[in-house]
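Read through the structures below before going on.
Here, each number is a calculation from the coordinates, and none is a lab measurement. Just so it is clear, the structure is predicted and the values come from calculations on it, not from any experiment. Cβ atoms are built from the backbone, for glycine too; each structure is taken alone.
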Structure 1
């Protein structure tokens, strides 16, 4: 039977909380990983519910991991883009230049929660961008797009460990492709905004990268690499990421909506993407 460790991490871990969690899992001494992250060796998995309750009250992320599991055990890492790899929702920022940010943001939030049909929501939001000068896209990339803390560390570790990397987004290719080149993703797939006479036409072209499209890209790349499902790691935050999580052996809900947290293997709600490396050391 595999031994399991408990990884606990957060913005700040009080000594009393760490001691309480160690007591719940009857684990060995806690080993500091990096910053505010600890691994409790040989943790009792029967205490899962109690650990979840305590960590929720203390604003801590937690996860039971097989003691021997490492990042190099995976062969494919797939990430969502907006609010996962980067800190913004690009479509909301573009809509700001059209004076329709609040309207578009409300639709985005409802779609990410799974409250409304995602493809319909995309078409409604893209229509709100019609007429904008295409230079707005470059301004959003240069002035507003920021990488999520830990993103570069995670991708660098993935490359060193030999993983292939996939960026798959319900957002736009004009951002995903620049991030692919900047960060060294093996592939990036997203929706293509139609540009006419230097202005956004208010529609997208080509196959829609919706929930099913994301899942197809993950499955296609996994199968092309002849990987078992257990060697696929998927990270996302919205309802349209749940289906691609189903194509993986391990999934992480990153600062995610409840529907995603309920579907994922792990949830990281308080730390950055460096938290993945605390779960699975490089």
Structure 2
């Protein structure tokens, strides 16, 4: 990866906390396409094992967390690479560090617009790579990023990490080009990011960053990709104490810097200082709520 540029994008508020940073980052795009395709392909091959669905008796796949998917469901789901941060390749490490630094930098603009979100961010879930393929019309139905399956009378869901999400953040790697007939690695058709209840539809462009509330207010879907492959990098900013009972751990980068390099969930110990510095540099009103929050040490 040879080309990286932060473009100091101004934030565009699309409504209800959904914010767009256009052309926020420039990467070596051809290297990026090759790399993310390779990473997703390897993770998908390693994540799922063929099995038989216990209810239908039909062929299915089971992932490492024990979730079972029918063949039809599996084929329609996007492919993901969640292990990228454990890779030893220095170029991949640099690539991911650039993405994380970019996300964290633009988060400060978001917090200046919505300062109370600052009180709900203790740590972050580093991003993972997501790929939607036209070959299987892959899509993601309407959902929120804080939901966890629960039915009264049954044991608590074993995976409750999503309930701690405050702000969702996506970096896009290629362009939605519904208006042309030919797609390349640079483009795809379909794959619109739709916030159904907010009447907001976003067509991805490479280098854009989208941030929005993780809760039900910004529930959303990704429509089926009809040509090409859609690539993005998805992470969250979260709060709440780790639930050790369900193997939900958060690493402190000051106490365990080496582990923090490969961990997914990492505390943000300098967020208060970073946010305050951002407000000072950009001459925010010192009587504002944002300054009150960082001055009081909340």
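So helix-only ellipticity at 222 nm (-39500 (n - 2.57) for each DSSP H run of 4 or more, over all residues; to 500), computed for just one structure, reads -8000; which one of 1, 2 is that?
2
For which of 1, 2 does Rg/Rh (Cα atoms, Kirkwood Rh), for residues 204-259 alone, calculated from the coordinates, equal 1.00?
Considering all the candidates, the number was obtained from 1.
Computing distance in nm of label points 7 Å out along Cα→Cβ at positions 20 and 212 gives 4.6 for which of 1, 2?
So the calculation was done on 1.
Assuming 0.98 is Rg/Rh (Cα atoms, Kirkwood Rh), for residues 172-235 alone as calculated from a single structure, say which of 1, 2 it is.
It must be structure 2, since only it matches.
Using distance in nm of label points 7 Å out along Cα→Cβ at positions 60 and 108 for the comparison, can you identify which of 1, 2 gives the largest number?
2
Kindly point out which one of 1, 2 the value 1.23 was derived from, the read-out being Cα Rg over 2.2 N^0.38 Å, for residues 92-187 alone.
Attributed to the structure labelled 1.
Can you say which of 1, 2 returns 1.00 when Rg/Rh (Cα atoms, Kirkwood Rh) is computed?
Traced to structure 1.
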